[in-house]
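What follows is a set of structures to go through.
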Structure I
Amino acid sequence: MVLEDLEPKLVWEIFEFVLSKNPRPSKKEARVRSAIKTWAVKMAKNKDNVLEILEDEIGNLLIRKAATEGNESWPSILLQGHCDMVCETNRPEGFNFDSNPIPIQLSEDGKWVEAEGTTLGADNGIGIALALALLFDDTISHGPLEVLITVDEETGLVGAFGLDIDALGIRSKLMINIDSELLGTMTIGSAGGGDAILKRQVSLSDESKDWHFLHISVSGLLGGHSGVDIHLPRGNANVLLARILSAISNDVTISLAEWNGGSKHNAIARESEAIVAVKNIDAAIEILKSERKAILSYYRSDVTGAKILEPEIEISWYDEAKRPTFSVRESKAIIATASALPHGPLRYSPSVEGLVETSSNFAIIETEEELITFHLSIRSSVDEEIAATRRSIAGIASLGHWNLTQTPAYPGWKPEPESPFLLFVKDIYGRVFGREVEVSAIHAGLETGIIGAKIPGIQMVSVGPDIQNAHTPDERVRISDIPVLYRLLKSVITEIPRLDE
């Protein structure tokens, strides 16, 4: 056991042996759901507890535990998180997330749990581990408890959208989502979002067969969560490669053979690569060198005292084998569209200082034979701004003769700063944390907005430990945060009768 010396022991045991040992990519949660149910039944039997385990059609789990004797009249509390994870690796040999356990390890300084060359899955595995551990804490005198474990959150909040309240029989009107990523901060609002997917059918030909072929790539970027990290001065590999290809196409005749970059709609692209044919190789190389110098100067400046924004960024190229390409006209249109699509913060909140209100993430570029796809993820705390931004993207798509698909938008979570439950949890959090906690909204999609719409009148807050670099192979969770968060949740559960005082 890698995490055997960490506290609370049961939390880390669940995280290591129930969650990290069982593959849980989005849409492939069957094994981890089975492991959770098997573990819960075994624990309940060992502790003479009675649990109800319910499952809806889409795969969401609800585990219900009756109140401690004498506490049946206490308000029911719902603890909620999602069991799927973003799967990213920077291992040269790749990593099979469908079958291999996550290679968890302790950081060299012993302050963090991380993974060796892959995403860790603390988002949101640590939240699930905390909730499950609380069900079997013999020191807790509690009212009715419910733990809701949703599926497929990371690809578009699919589990929350498909949540069947009637099938699960959720009774709680108080909910703690354990999917925030900063200790000492309570989240009370989040962004909504919706994706825009542009597709273009092209024809391959041999018109460029006598030209020079190059493989051009941008790699080594930090990436990050497309909501939480979108405001940071990090590069997006798709955007940077579009910039390079646009510079070449301005002065050199160019044809695309393929272009692939990014892999997750909610992650900032860390790598992007294209195979192109150019008519004038010398001119193309000169432009490549010039663009590379400019980009590296910005992101990896060698000026003394300058902030290094992307320490591992690489821009490289090499000769590639000849192959069929898109026409010059199609290639220029594709490159022009990629250069015009928005990425990054589009507007900041006028009422919450420093909060991104609306953003776009140019997440994925994919070539499949004669089909090229651009995938963008749009977020906003104002639902009308999601629609407006997607209309703008639709205009770009129309001008470039792309087929556009827009996924159903999910609602944001409107802050209710005077909610009695929020004020109650904030008071306890400050006492446990040792100082006043911050209350804020985030520019990321939480399931709370959707769940709240399905359970009218429910009061919700979101908490979590410090998780850094979520959705990247550098993801890690701070060890010392977990006991604090456990005490918070435990205190809320045991002190909930005070809510009505």
Structure II
Amino acid sequence: MSAVMRPDAVALHDGQRDWAFGEVQAASAELAERLRAQGTRVLATLMDNSPAWVIADAAATQAMVVHVPLPAFFTPEQIGHAIASAGVDTVLTLPAVAARWPQAPATPCNVGGEALAMLRLPARTVDMPTGTSKITFTSGTTGAPKGVCLSDDAMGRVADGLVQAMAPLDIQRHLCALPFAVLLENIAGLMAPLRRGATCITLPLQSLGLTGSSSFDAARFHDVVTQHGPDSLILLPQMLRAWVGHLALSGARAPASLKLVAVGGAAVGARLLQMARALGIPAYEGYGLSEGASVQALNLPGADRPGSAGRTLPHAEVRVSGDGEIEVRGSLFSGYLGSSAPVGAWWPTGDLGRIDAEGFVHIEGRKKHVLITAFGRNVSPEWVETTLRSENAIGQAVVLGDGQPALSAVLWPLRPEATDAQLQAAVDASNVTLPDYAQVHRWTRAQAPFTVDGGMATANGRPQRGAVLERHAQALGLASSAAQAA
């Protein structure tokens, strides 16, 4: 039964109380009227996961206002860039955060029982593709995030495709473990479950053990999952790896309520999936991109090939170009903010891959990241990095070596107390499974974990390769990225 037919059904649970679909609808209609009355055209939200975020998102859609969700882990510079480039005229945030804009008039705004501040900013009108409903800013590989303009139709196609594909699992409760400002959780973790009439558990991220974009307390997370007993959740690979490590050390198992733990954002690896499943975590890898309005392919129970990204979902089509690049269509974005370049029928993802005879999509690295060794061998660093991370001692890895006779790696251990001998053993074990040209001959321990705050990772955990090379070139005996550019 749909949420529209059951206004008394529970849409949200915030750890304190339940929110019926009817209550969410009424609160969003009230906020939508306020947005219309004050002439808001572009609304930015800057807040933690909460029912208020869900209400604000729905209100923007009802008021036909463009919504710009801003991740709390963005730097002030990134937030300023996003607000200016999107022509944001209204910001909804916490009163303490509103102090960042002392020049802007702020008025109290109670949304879903949460005391917020609504700021009105002077803003110029910005050209954006017709039908833009939401602008998601990807952290990308540079400091200035890129605005991806999405329509309600594109996002709805993805949500409906997920509902159709996951219908046999009968998901009733989804625990939201990623920031709502991240498109993956916004579409797959909110829009899809709510369209099906399921309950979304919307807790503050810190209560789940997630601080910023990369600090994760797996023990606290396990306790919360056990307490709430969800059917599903979505994780980034590094979160899954930390949870697996916690369960292996503590002797605990994941709660039996779980039917699906979708993992995306970066390559996962078959071995990590197998380790997770042995501990009761039903982990399944998927694949998506902001330009496709999130998820395009997903492994599911009964249609599963560990090491692949799964089969395409009902809303998506995937093909491989002549040079091995994955292309998608079916739920494409409307264009980039500030660019007049049209979006074709098929979108080149920048990912290299293949589709096997049974329709499973295999992602084999980024087109622009291919390393060419001094011996002329082409190597995808993601392939080697996934192999390295499959070893228990290694939490994060970045592989380097363009133009070098052999590959090098920068490693961060899964547990800080891991010794160099344990890391070397892990590298040796990884090399056994790789051809000689893809083996790691030299490595160094990272100066710090690869995080957004440290400038060495994007929000979804992908490494900022230039920054990693810059900081570790001397230890590896390589030229820095600046020297290479010169």
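Computing distance in nm of label points 7 Å out along Cα→Cβ at positions 14 and 54 gives 2.0 for which of I, II?
Checking each candidate, the match is I.
Check the numbers for relative contact order in percent (Cα under 8 Å, 6 or more apart) across I, II and tell me which is largest.
I
Matching task: 0.20 is the computed value of FRET efficiency 1/(1 + (r/R0)^6) of positions 102 and 174 (r between Cβ atoms, R0 = 30 Å, to 0.05). Pick the structure from I, II.
Label of the originating structure: II.
Using mean count of other Cβ atoms within 10 Å over residues 222-229, single out the structure from I, II with the greatest value.
Structure I comes out on top.
Each value in this text was obtained by applying a stated rule to the coordinates, not by laboratory testing. This structure is a prediction, so every number in the text was calculated from the model and none was measured. Cβ atoms are built from the backbone, for glycine too; each structure is taken alone.
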